[in-house]
Structure P
Amino acid sequence: MQLRWWSRRLRGLPVKRILFFTFVIAGMYSGFGGLLLLSYAGQANLDLVSDWLVLSVAATMIGGTSLAGSEGSVIGAASGARSS
């Protein structure tokens, strides 16, 4: 991973800016998902999605995504979610 970061930096890509905006966008999507869940459930509770966590991890594994990372596709994860 470190070598890929360095090669992208040598190519002239703004690596720190891309990482920053990636985390900003991920945080915005997480907040929006939390608001949607709050509007669906009508209450704010930390244990609200504990059952959904296991199902979502199982669905992505069925779709072929590796828990070690770097392997998998969106189509595989969607098909795993569809089958579970």
Structure Q
Amino acid sequence: MKDYLLPLITALSGAFAGWFFERRHKQASLEQKMMRLYQELMDDLHKRYDEKFDDLEKEIERLRKNVELWKRKYQVLKKEIEENKKAE
């Protein structure tokens, strides 16, 4: 019986040690993959927001020019109305 007990205990302890250290290695590997994916996600998000921000800046500038155009048209029409009132 003793002949079988020592190899059995050795095999079980070796299997447990192997499982334990392999589990830690897999956990560390998984954490590294998750960190890399998170970093890629953040980089992509930053790029998308930069593109969207640039688009919004262009749109704001276009709207500002449009407002200025309408202000000038308003001033011209207002001046014409005042001139017509004086002419009457």
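Every number in this text was worked out from the coordinates using simple rules, so none of it is lab data. All values reported here derive from a predicted model rather than from experimental measurement.
Side notes on the structure shown:
- Here the criterion is Rg/Rh (Cα atoms, Kirkwood Rh), for residues 18-57 alone, and among P, Q the highest value is seen for Q.
- Value -23000, calculated as helix-only ellipticity at 222 nm (-39500 (n - 2.57) for each DSSP H run of 4 or more, over all residues; to 500), assigned to which of P, Q: P
- With respect to Cα Rg over 2.2 N^0.38 Å, the largest value across structures P, Q is given by Q.
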